[in-house]
Structure 1
């Protein structure tokens, strides 16, 4: 299989982490795609131009990080990241949606600040900064949920990829006043899969 990524994409990072956590390095070739470039050959592979994009063994392509993560997690018949035992499935989905919401807002902020300065929208940047501050306050409380401290799962993975975006956005300063979240992130981000997929600084 082929997994197309860009090194700075938090969504691609999610899929890359699953590849490592599920020991799929021998089955999945990770390829850096050239995106946001007119005429890129990658657009012949994935017309949307987005990452991650997985081409399965049968040649069928799949887009969207959550879908790809779920597919990769189930290849061995023993899903460990996307399956939640017992009655916690709705709580897990609620928390994953909460983490994904913060990740999506941070991605908008990052893309906006990546534009040439004269093309940036101060209104959009201010909106996403405020959103991130509210969400970080929420997660300082939610981080005590047992699902955030049990076996490694997609909720933890999604939240950690969101928090790790501070490497790409130095204005995303979330640690101050959030000791529980900071301690949790330090533990999760020490996993080899996170260290191996560290995004480059802008």
Structure 2
């Protein structure tokens, strides 16, 4: 491929990445508002945690959008990617701490969440959308050799796992009245979230196929 062709191809990937990040910000903004409102109304730890995770993805999406807009500045690419990973890693660690505290508090107090149909719908929709978004972002990350974009794709994978955990906890509570399934689902999230946060601080957010 000629240098000029490679430049045109890279620009095409960058533009595709921008549209994916716009979608990420819009989707997760809606998801965060809906999850937090539903979670607080139902007293659901896992649903509130899921809403907070959506806010983290909004932050990540905004950072990636900034990174893509700066793509022509080759001297700052690595700096921007490291900055993005640190922001997201910090949010992950804060989220893990919040969910750990609130889940243990709910288990000790025996506080049962109400059934939440909106929460079930949100989790099911996310379980469908996130794998598709992750796949598209991974293609862009490989196309422009971006570790930050690969990390953002990983976040979409992570959101898929959380969606499955959340949906399982909400259904167990709604169908069988197993109130403890919700805070237990929250506790299951904690090591996954913490691991991602630590990896981000260690600079391990890059993909194997970026180069």
Report task. Given a value of 0.70 for FRET efficiency 1/(1 + (r/R0)^6) of positions 38 and 126 (r between Cβ atoms, R0 = 35 Å, to 0.05), point me to the structure among 1, 2 it was derived from. Result -> 1
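In terms of FRET efficiency 1/(1 + (r/R0)^6) of positions 46 and 70 (r between Cβ atoms, R0 = 35 Å, to 0.05), which of structures 1, 2 is highest?
When FRET efficiency 1/(1 + (r/R0)^6) of positions 46 and 70 (r between Cβ atoms, R0 = 35 Å, to 0.05) is calculated for 1, 2, structure 1 comes out on top.
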Query raised in the report: Just checking, which of 1, 2 has the largest value of Rg/Rh (Cα atoms, Kirkwood Rh), for residues 102-149 alone?
Result: 2
Query raised in the report: To which of 1, 2 does the computed value 0.30 (FRET efficiency 1/(1 + (r/R0)^6) of positions 62 and 166 (r between Cβ atoms, R0 = 25 Å, to 0.05)) belong?
Result: 1
Query raised in the report: Quick one: relative contact order in percent (Cα under 8 Å, 6 or more apart) came out at 28 when computed from one of 1, 2, so which one is it?
Result: 2
Report task. Identify the structure, out of 1, 2, from whose coordinates helix-only ellipticity at 222 nm (-39500 (n - 2.57) for each DSSP H run of 4 or more, over all residues; to 500) was calculated to give -15000. Result -> 1
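Which of 1, 2 yields 17.0, 52 for Rg and Dmax of the Cα atoms in Å, as computed?
1
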Requested in this report: Using distance in nm of label points 7 Å out along Cα→Cβ at positions 54 and 190 as the calculated read-out, with 2.4 as its value, let me know the right label among 1, 2.
Outcome: 2
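Values in this text are rule-based calculations from the coordinates and carry no lab data. Since the model is a prediction, treat every value here as computed from it, not as a measurement. Cβ atoms are built from the backbone, for glycine too; each structure is taken alone.
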